[in-house]
Structure I
């Protein structure tokens with residue numbers, strides 16, 4: 001490392017966020033990156049530690065070469081840092097914005113100081129690469145003649161497609177929605193990840209590289225997967241874990257109770273210019289909003305509701321509030337499940353924990369009017385209601401953001417009678433399903449997880465598909481070596 005004492009000489013510096021009163025007036029990204037000089041000093045804070053846990057199994061699932069690109073930007077070698085970053089991560093423009101930075105919680109410096117600002121460095125590297133023209137189409141020099149169909153265009157599907165295209169295979173991605181991107185297009189709010197400037201920018205680049213995208217094609221429903229099996233040499237299923245957890249309590253059929261993704265996808269579609277019919281429109285404007293679920297999806301509902309000028313927003317969670325600091329149950333370098341307000345929660349909402357939803361309240365027209373709740377206490381045997389703590393939350397709209405149960409069991413899983421695991425995910429062996437020539441990756445295979453894990457899954461699946469098509473060891477000498485420079 002170029003600056004041995006950098007972690008002592010420089011303090012951590014985070015990106016600047018636009019003030020709440022300004023950013024809630026729009027749905028654009030509101031992060032202001034640090035200067036080139038500031039980021040180079042942030043790179044100097046990397047400790048050259050003996051065992052860099054940041055890119056171990058405790059840190060980055062992709063095995064990003066974090067100490068290497070930290071040192072490179074400290075020395076001003078930004079293009080070299082870009083090459084290092086792209087060698088393991090297909091979409092740093094996504095992870096640099098929405099990853100929870102588990103690499104930073106595993107940073108050795110973070111044991112007793114502020115961790116290295118790895119996520120900010122990653123963001124800065126990839127944006128400079130676009131600005132300088134380093135990020136350009138990587139078109140394969142030769143083609144194998146093999147054809148692969150990818151079902152689903154979320155981060156896992158895009159990662160499989162990107163890797164297999166670099167290997168020279170002809171790749172076609174099928175997406176049931178109108179636009180490419182899956183979760184990063186329809187789930188993550190625009191103010192966290194801009195769809196036109198960031199997602200579409202990357203999709204356009206992949207098109208230039210030779211990948212074909214077909215939208216509004218619901219494989220397994222509108223189009224039988226068998227037709228693709230006859231046409232392609234291999235198929236990769238990357239449909240995500242899109243089956244939401246429901247809340248089957250009294251009056252669940254009330255008008256105004258929606259799954260979170262119904263609201264989030266509509267918000268993003270509206271921003272991209274899609275016209276939503278009055279009958280299907282879900283708007284928080286002037287309404288009392290209750291979000292059930294305290295995770296990231298619930299937080300995203302809060303942020304969009306704030307921007308739509310909701311009358312009030314309340315977010316409730318069944319589980320207890322997480323501790324503010326690490327406990328003995330989550331020692332370093334494990335990811336700490338600690339409480340931290342999201343940027344959306346900071347923008348304005350009431351939060352409450354240990355809340356059990358008992359029943360929905362609807363009026364004579366069937367419209368939602370509120371929800372009956374009660375406080376609970378937890379023990380080793382589960383939870384119990386606290387007598388005398390019943391209360392009612394007023395609600396004109398309720399968003400269910402309680403996670404996902406796994407992939408939808410209709411469609412391709414039913415059509416092919418695919419084997420599934422005990423959690424209903426597609427069962428695979430080295431990413432190969434129970435059907436010859438059909439593979440799976442991402443949330444559809446491992447269950448609901450992070451974008452960074454989806455990219456990792458896609459890369460690993462691409463290796464399995466390439467080996468199947470080639471009938472010999474893949475171009476990759478190891479699971480972490482990239483095809484980026486093979487083109």
Structure II
């Protein structure tokens with residue numbers, strides 16, 4: 001595949017054209033930053049590429065990355081792409097249920113992980129190249145003992161990103177290079193950032209929103225990415241002041257948290273715009289954030305399979321909407337009831353077409369060439385408005401949660417016979433029916449404790465027990 005058509009190829013070309021602005025500034029948990037120039041980033045990517053090759057990573061290898069936000073995440077991602085290996089995007093918060101499905105589905109040949117994350121994935125690492133990251137850097141801790149059969153993944157695929165569609169288990173979207181490149185171009189057209197300006201990165205880099213908006217956009221358009229390793233508002237405010245941040249990309253919940261903790265007299269004069277996505281932003285909250293920080297709030301909509309679909313644009317944002325549809329994306333509403341709203345359907349060459357080794361799930365996601373988002377919406381003029389999720393998933397602070405996965409986890413307790421999951425005000429509730437003898441004073445706590453091993457923390461619901 002031509003280098004000009006790959007994300008890593010375009011990034012390499014862009015880095016050659018960078019000026020003297022730092023490419024990234026990596027901040028410690030206390031806010032102290034270390035700048036990395038474009039030249040340094042290129043050298044690090046090349047060093048990692050050669051190192052990974054020596055350690056046995058080859059073309060076609062599937063390689064999950066379990067790393068915190070860091071320059072190392074970026075260099076590892078791009079080095080794997082240069083080797084034509086396939087980075088696999090996973091969350092550090094995933095626990096047994098999700099991890100077991102992911103490792104069974106993708107059968108990786110290598111893994112890159114934080115040292116402190118090894119205990120969570122150790123049981124899945126037989127015959128896998130294991131590279132760990134600690135304060136001392138990367139090191140090889142396990143070579144591949146026997147060969148594993150590679151998956152047949154098309155060369156136009158940049159990454160495999162695990163997401164949910166309500167099946168009760170994660171599925172790996174095969175995200176093409178063109179999706180990243182089109183997404184970055186589209187987001188920049190809405191953001192209109194200038195070379196030398198700075199964007200603060202707080203969302204996990206494994207999220208498609210961050211990969212496109214906070215890695216591809218800054219590198220390709222000469223914007224310095226400032227990497228925060230904390231969510232603590234006091235330190236975030238300090239980073240914004242110290243580095244004169246113009247743009248912040250995050251989810252509505254986090255902007256509202258910052259607003260609640262911002263001192264009334266506190267002025268953050270450098271801020272220009274907040275890029276917002278990941279979950280619903282009401283018109284009331286839109287105005288609170290916009291007025292509270294005196295910035296434009298550019299709310300948008302996308303999925304792992306297509307990011308972005310729509311976005312508000314600098315100079316013409318409209319509260320309560322997720323913006324006009326992006327260029328070269330067809331969108332229609334499946335309004336079979338005639339009420340004006342329905343499932344959002346998409347058609348574009350710039351989106352995921354398949355899920356890794358999931359033929360049925362791939363087939364069910366499409367109606368001909370149209371991708372079925374599983375989300376309900378409608379048009380307000382030329383602006384798309386998100387209404388609700390139709391599929392069995394919900395968003396908790398921007399994180400997608402599969403309701404059937406939660407049911408499955410709770411039902412692993414043999415004393416629970418039925419589970420009803422409710423979602424309200426950004427929180428999950430599980431009403432469980434159990435045998436009378438199972439309802440003891442400590443049963444609810446026992447259930448919650450067992451779920452901590454099975455589910456990511458944000459997926460654990462508040463539990464109530466009813467007699468069966």
Structure III
């Protein structure tokens with residue numbers, strides 16, 4: 001199952017480039033068949049995999065490109081397989097008048113395959129290779145249309161990513177040198193416990209910063225708000241699944257499966273990285289309050305929420321990792337829906353700023369009802385899923401009994417208040433205030449079914465998780481404790 005899931009997106013993307021399909025319907029059908037097929041095989045691998053390792057290439061006794069479906073891989077693979085087909089369906093309607101459809105959907109499929117490869121990488125070397133390939137596959141999506149703003153955003157994204165790649169490379173080589181392997185092992189590589197402690201901690205910190213570029217850790221976050229110039233199907237995946245979640249996923253791999261919580265817990269490296277994560281939570285929330293461009297406001301919200309996940313991961317406890325994984329999954333559902341709502345509004349109305357939301361709830365009632373629902377979810381109002389993951393994070397922070405754990409709980413509370421400030425007023429404004437312009441534009445109405453259906457399904461999933469999240473949380477707990 002796993003080899004098919006990995007192969008199909010690359011085959012589909014290659015066919016789109018080779019065939020140069022000019023018919024929109026044919027290209028959409030080709031894209032969706034390969035996307036859905038890969039998702040089905042990935043889902044089957046998540047639920048039925050026996051942990052077998054599939055080796056693609058062997059370079060030496062210590063370096064190979066290999067894939068395996070362990071517990072952590074199941075979380076990221078399942079999330080990716082669920083959201084990619086929904087975003088692809090949304091993209092069909094969004095992109096119908098945008099042009100350059102072949103390169104867009106070609107790279108969209110290639111990025112899907114690369115993300116699945118990152119999720120199922122069996123060792124740090126494989127993860128690193130595909131982590132860098134993700135930069136180049138998504139680079140062309142950020143630059144889509146080749147306007148001056150798009151090219152600038154793509155160059156900025158590339159420069160940040162290359163800098164992060166250099167730091168992550170040092171961490172990988174250090175792990176190989178002192179540990180003798182890059183294979184993922186829950187608890188970390190045993191040989192690293194015998195290596196010079198200060199050197200190993202420095203290597204982990206460099207790796208955290210390197211992978212932290214895609215996780216948008218301050219001060220390495222600057223590319224993310226700029227990348228909102230890309231089409232919304234791109235930014236929705238960049239900010240909810242593919243790039244940013246690959247960053248936090250890679251840091252979780254580095255912390256728990258390479259260097260190990262036993263080595264890092266209580267160290268200066270943990271203090272430095274946790275402090276950066278907590279500062280990023282507050283920074284992203286404050287910047288979101290200040291930002292008036294709605295899409296960039298959501299981008300700064302993503303900056304903040306990614307470090308919610310990192311806070312849980314960096315607590316170096318099973319409870320913290322469980323909470324971090326909860327927020328990784330729940331945030332992806334909430335944020336991809338929010339971005340999709342804003343993208344639908346922007347492309348239908350031609351407007352972008354918060355002050356332009358007046359009366360939009362009357363003209364686009366479906367879109368802004370979904371937006372309001374997801375805003376309430378992300379704020380963390382009980383009993384919605386945003387509250388569940390934030391409560392789990394706060395509880396894990398307090399349970400650790402450390403100063404940074406207690407500080408993190410306070411930061412989460414402040415950030416929740418700021419989230420209410422930057423998300424709830426726009427939702428209320430859309431319904432409560434009259435439009436700025438008396439005449440409704442021709443396209444200023446709800447979109448078609450291809451943009452609506454993914455949003456309906458996302459909301460149904462979020463509602464189901466309000467009442468039936470227990471099995472998922474239990475699964476995440478088993479993953480975090482190394483039992484899966």
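Out of I, II, III, which structure matches 55, 52, 32 when Cα extents along the principal axes in Å, for residues 229-364 alone is calculated? Source structure: I. Which of I, II, III yields 4.1 for distance in nm of label points 7 Å out along Cα→Cβ at positions 37 and 253, as computed? This figure was derived from II.
Here, each number is a calculation from the coordinates, and none is a lab measurement. Worth saying up front: this structure is predicted, and the values here are computed from it rather than measured. Cβ atoms are built from the backbone, for glycine too; each structure is taken alone.
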